[in-house]
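Following are the structures in question.
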Structure 1
Amino acid sequence: MKKNLAQKIIEKHLLEGEIKVGNEIGIKIDQTLTQDATGTLAYLEFEAMNVQKIKTKLSVSYVDHNSLQLGYENSDDHKFLQSIAEKYGLYFSPNGNGVCHQVQLERFDVPGETLVGSDSHTPTAGALGMIAIGVGGLDVAYALSTGKYYFKMPKIVNIKLSGRFKGWVSAKDIILELLKRLTVKGGVGKIFEYSGDGLKNLSVYERATITNMGAELGLTTSIFPSDKQTKAFLKLENRENDWKEMMADEDAEYDEKIELDLEEIVPMIACPHSPDNVKTVKEIEGIKLDQVIIGSCTNSSLSDLLLVAKILKGKKVKTSTIISPGSKQVLINLIKSGALSDLVSSGVRVLEPACGPCIGMGCAPNSQGVSLRTFNRNFEGRSGTDDAEIYIASPIVAAFSALEGNITEPYGKKLNIKSIKNIVLADDLIVSPKKENKDITIYRGKNIKPIQKYSELENIITGKVIIKLKDNITTDDIIPAGSKILPLRSNIPAISEFVFSKIDSKFVERAKNNSGGFIIGGENYGQGSSREHAALCPRYLGIKVIITKSFARIHKSNLINFGIMPLIFENVLDYDKIDMNDRLEIENARSIISKNKLTVRNIAKNFSFNVIHDLTKRQLEILLAGGLLNYR
């Protein structure tokens, strides 16, 4: 059989299982990454596994999310992360060095290797021909301690690109077009592999925009071949020795195919409050803006910001406009080229290289404000302002809109930046692992609390329905981000007080009063961020079962890892028959190991309904044990 690129890399790393769609497989992991919003918990979990040495080829701990230091919590946790890196032999990228995915591309990603990261946008590395998967922190801890990661083999979908962009179209418009067609759950259980003659004009950073936002489709990952564009990028980064050609076989077989003609794509924009609520810019132009922000791990590369600077040069923005460079290296090269001066002269504010506003860490819009951003998510309240309207578009659309003060379709003759032939490399802030590290003392601030292990799955589970939720509940809905809550990420008792706080302020009180209970959800429950707090905090409050119409991939894995049963309505109409405060009961819950169907009794209304699952034998054993820490 002619093999596609994803199959080739997975086959080379295969440790257990058969490469067949739906089968659970175990693969060798070459690299891991964490960031500070998820990393503290991941390394506490790693410590709980009592392993003295990491089993990966290379691992990196980044500080890029909680860069605001409004109290001791963030600074303490950053010091904890650095001491962990020193003791166990990880690279450490400190505050100010840049966003993990940007720096990872610049310094560490290698074609043909595997990467898991405790950030949902880890698939960004697929731009360099890697199998890179976003996971929960406990899965990263497991990979660090064993060198392994387990997942169900996804379908591999060929996205064939033809032609070339016309006018002011960019890579952001490709992924927005796919989101418009497929929705935020259209990629669940799939890998997107890009091919076609349209690739030859897409740079690595344009490819990274696409692989990054593939996470919003629910994909396991996305991947591009390692070709001449990849080689040119690695040469620019003085890493040409890391390059190797990685291509699918000619006439490779795929499970599905989608064709996109780049000449037919136009500037697109995602409207509030979902990345798949996509329209053409022309359809909605004229909406007045209170704010424009250009940056995040999706669109903060040197090429992105050089083009924005060229569009704004000699002009003045008409609304509050902010940029956040993706890395220290990007910032230094903006300074060297004079582009930063052009940006500042146009009225743009400049932030340090960090995630910042993307996770509500500063630059929140005004009440009922309208903000256009080049980010990957526009979930309600994620910006830090609950009633703000957030739009997502390319840096090009953002620049023109900043000049006009409203959403604007780009106009005039397209400007291009010259091909970047050389750059100033800037990796001096990265702390490399030391050979002798046994005597390092781990720094633990007073905000860090130990990881709790939970008991085995009970055979009879009874409780009230303490919340009933709609479709597409995000991990931001479950545990909000932002400058007030994220500093508590290493303190589960404290951060658990905020579960569903933006949806139902009484949820935590009900959970405590009822010693837990059942959560009922709709389609695509748990989409968005990989933050495992969205599973661990409900578990801390006593939740043992969540029943929905369907789950998002990473969140479902996180629930299993912490011993929460992720069950699905066999008949979705049963969702409508269940109300808040109904008392439910599952008898013989432990029989889940031998059955893919269980009966739930609604004691309050005296009827029963069936729930199903598609869990693997290994996942079921983890559930029975009460979570991955017990199972291991």
Structure 2
Amino acid sequence: MAGKRSSGGTVAHRLIEEHLLEGRMVPGEEIGLRIDQTLTQDATGTLVMQELDALGLDRVQTDVSVQYVDHNLLQADERNAEDHAFLRSAARRFGVWYSKPGNGVSHPTHMQHFGLPGKSLAGSDSHTCAAGSLGMLAIGVGGLEVALAMAGRPLYLTMPRIWGIRLTGALPDWVSAKDVILELLRRHGVKGGVGRILEYHGPGLAGLTAMDRHVIANMGAELGATTSVFPADDAVRAFLRTESREDDFRELTAEPGARYDLDEEIDLTAVEPLIARPTSPGNVVAVREVAGEPLGQAVIGSSANPGLRDFAVAAAMVRGRQTAPGVSFDVNPTSREILQDLTRTGATLDLLAAGARLHQAGCLGCIGMGQAPASGRNSLRTFPRNFPGRSGTEDDAVWLCSPETATASALTGTITDPRAWAAEHDVPYPSLELPEEATVNTGMLEPPPAPDEAAGIRLERGPNISALPDFDPLPDTIDAPVLLTAGDHVSTDEISPAGARALPYRSNIPKLAEFTLTRLDADYPRRATELREHGGHLIVAGENWGQGSSREHAAITLRHLGLRAVLARSYARIHWQNLANFGVLALEFDDPDDQARIQPGDRLRLDGLHEALAPEAPPTLTARNTTREETYRLHHHLSDRQRRAVLSGGTIPALAPTTP
């Protein structure tokens, strides 16, 4: 095993120690981890399967790998159905479980059927961190990282600092787990967790179920955290018992006197209903401060509020009532199992009678696939993200909140603090009687065939599934124009849009590239294509470039259009790694003020890149603005492994055997 550094005795340290293959557990240093399980979904999984094919993989080397079809369930034409057929054939070929369309959102469904305390999980979805609710080391990464883990290679990441968040007290009525994570976002914003693992501990945990913890762990991604971790304790045992998997329980808690790199405390008793205003999960205020704003839609569901409780509390609130005129009250069950249990308890009928629109089990509106709100009308959602246009409506106004807030608002027609609604109507907080045993449904999970059968399976490639592009190595000199300058917190949704127009092309890189950055510059793809054969182009950006989704499309389409380097103040973790994986050089300004000095059309020159990216060379470079006769000092955070990838034009060519 690689050299370690003394553990702080936290759950996170224990998990990393058990899976450490390379490196030292020193914050800021690169480490390599053994991965036990992987999770892919259809919006990102098609590229993963193409990458496995390009890597020449025969069969996955993990304990369990699962391919979910949950994001793009709308089959408006043949393209989605073709992708689903491709994914099923690839799952069977490579030895991967296949979760059929409509079986459920990957994160809660994986938690129900495959999650194991003490195991590591890598997923090509940024909300993979939700499985930390079970005491797993669950990390969202780019698709190529997952493909390499499936092939038995280590998962590399920068060793994070462990942020201990002590919970005390108990949540009051009409306040739930969503308000807890919104409180952290209110305090720290969308960069507050960068370079950190959030580990929750303290007496307040006793009042949070495993699914409550899922809600909190899921949206750690919105803080930019590497992952979130909870102990595997009695609450986790109870969850696994409900799923008829108590034998899978393993206790995993922090050692007495565990030491955290950073400490924080949340008194759950003091938390109130909170809401994230458009257009950032970090733009959080108290619901009471915005009460009275009219709305046109309220949606409950998604991986950020996936539990049976989250739907049951809404059903109890609307029982015998009708939602307000002009409000679309949408219900997205997060797994088929949860839909069955909602129906078994009668909650489905209560929701339907109140005017709810019941949709199939999946992500749907969370990724902009249907349920797009009307322009200029407020939409309250229990979703994890509200980036501009992510809903499928260009000028959307999406707010993020708890099921209690969304339901109270759906009943009144305006944004409503559920405490105020309850007081006005003399409604006590619902006393929920949830089934002690879940309706375990494994019928829509296809196990992988035996290796001898799998070897003869051919991948079903429809006409909308392109091959992976071939990218050339990094030149020693980049002399190219700045095609676009951007501000802070540009998300991958703005780089490579989701939604019903673009997402069906997720397997067709040349076609998907036509949508790249069009939310910021409608003409970007055309101008980038014109420059592609003449040295490419550059992008200059502010802080947290590439926040949000793990989709590597936001890196591969940029590279396909000729992007050679990004100069930014800082990067989101997953997108930064994805850029390196596809041969794009990610640089940061020594002086952040230099960003504003560069304008679109300026020509920048970077010389001596091969020497600058040589192993153990100082991580410093210089860019010369030949348009303005200015010079900017830059640096990077690439490991030697990542330097080789960038120099080679990407990770796949870097791994290719050299020809004698």
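Bear in mind that the values in this text are calculations on the coordinates, not laboratory data. Computed from a predicted structure; not experimentally measured. Cβ atoms are built from the backbone, for glycine too; each structure is taken alone.
A value of 3.8 for distance in nm of label points 7 Å out along Cα→Cβ at positions 130 and 266, calculated from one of 1, 2, originates in structure 1.
Given 0.70 as the derived value for FRET efficiency 1/(1 + (r/R0)^6) of positions 354 and 434 (r between Cβ atoms, R0 = 30 Å, to 0.05), which of the supplied structures 1, 2 does it correspond to? Checking each candidate, the match is 1.
Quick check: 0.25 is what I get for FRET efficiency 1/(1 + (r/R0)^6) of positions 74 and 218 (r between Cβ atoms, R0 = 25 Å, to 0.05), calculated from one of 1, 2. Which structure matches?
Values: 1: 0.25; 2: 0.60.
Going through each structure in turn, the value belongs to 1.
Looking at structures 1, 2, which one was distance in nm of label points 7 Å out along Cα→Cβ at positions 234 and 474 calculated from, given that it came out as 5.4? Going through each structure in turn, the value belongs to 2.
With respect to distance in nm of label points 7 Å out along Cα→Cβ at positions 442 and 490, the largest value across structures 1, 2 is given by 2.
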